[in-house]
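Take a look at these structures.
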Structure I
């Protein structure tokens, strides 16, 4: 039982490395297909400015689970668990690890559904295909929603002050990015995207939705 927290942290660390490693691989491959990078460095000033805060948070997200996996939680105060590691909280970490794995798998599905329209940032001068099928029928930002879930699962397996701070930064920035993307897509796609937003929730599915044909 004493090894469970470290094993959970290591598993979460592995999911996060797979996630961001795949992002890098996808960016390189897609760059070759479309003849430009998929906005790894956004083409607008606000996006580039947000990267200055987001990049360190992502690096911390990749590193902190491994720190806890190898050193445990009896380290510096900002690396200690915020709650006692009882049998119950340890098993919460195990469940969070499994949920995080599911979020990772579903993210791969969403990436595939995005195809050549997958981007990491905004290019105001670019118009990509509007994807509203598959997971995008359920919520407008399934990849972001799953990223939030993966981050929360990581925090539950690495419940430290530094991980909490990283989670708050990531979730805040990803919410802001979703809002900025929606504004950009409204400008690019107009009425069809506005109707899609009415029908579909941002991160959480709407209980009552208009038929998809109403988006035409």
Structure II
């Protein structure tokens, strides 16, 4: 099977690419050419722009067509589960009705911890959740969180977890260290402001991925 390189873009993840490009997920993950990527990115649905994934060289599908007939085709779009914990003023938005735009489901309700799960088609890049009767609105970008081994991935997770208290430049080292220290304090870790393995693991666990 001939393999060609595909450069990962922001918003790409493996389930989405398998659907769009027509390859088998397990076969691609286990191919020797992807061994380095598999080692580097243990979660194949959390990739980084610039990563290189080797995929089968595409071949045009054989589609029988007869003159004077009509042909109907259909496709099923797979979904992935996206779980959110919605907060407002630092508190979980528990048992709240939600209005959803951009997904097949137009409504949902959070549980007692403010958690809500959606089945998101892999061709959806973003959707919006609004708490019914409130001004709280959450824009969700699918697969836009970088791997936790990258500083950008740590920063995005800390932002989602509420440890950036003000808007800051991505290169603001002081704001980054402050957000790390805030997370460490909240989770009983030494407040160094630096991301060691224990802090990184705790951030991933708290974020859910």
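Name the one structure among I, II that helix-only ellipticity at 222 nm (-39500 (n - 2.57) for each DSSP H run of 4 or more, over all residues; to 500) of -7500 was derived from. Kindly include the intermediate steps, with their values, before the conclusion.
Numbers: I: -23000; II: -7500.
The correct label is II.
Taking relative contact order in percent (Cα under 8 Å, 6 or more apart) for each of I, II, which is largest? Can you show the working numbers first?
On the way: I: 28; II: 16.
Greatest value across I, II: structure I.
Upon calculation of semi-axes √(5λ) of the Cα gyration tensor in Å, for residues 133-188 alone from the atomic coordinates, which of the structures I, II produces 20, 15, 12? Don't jump to the answer; show the numbers that get you there.
Values: I: 26, 14, 4; II: 20, 15, 12.
Label of the originating structure: II.
Determine which structure produced the value 16.9, 53 for Rg and Dmax of the Cα atoms in Å, for residues 21-76 alone, calculated from the coordinates; the candidates are I, II.
On the way: I: 15.8, 49; II: 16.9, 53.
The read-out comes from structure II.
A value of 34, 19, 15 was computed for semi-axes √(5λ) of the Cα gyration tensor in Å; which of I, II is the source structure? Show your work: numbers first, answer last.
Details: I: 34, 19, 15; II: 36, 25, 13.
Computing semi-axes √(5λ) of the Cα gyration tensor in Å on every structure in I, II gives 34, 19, 15 only for I.
Bear in mind that the values in this text are calculations on the coordinates, not laboratory data. This is a predicted model, so every value here is computed, not measured.
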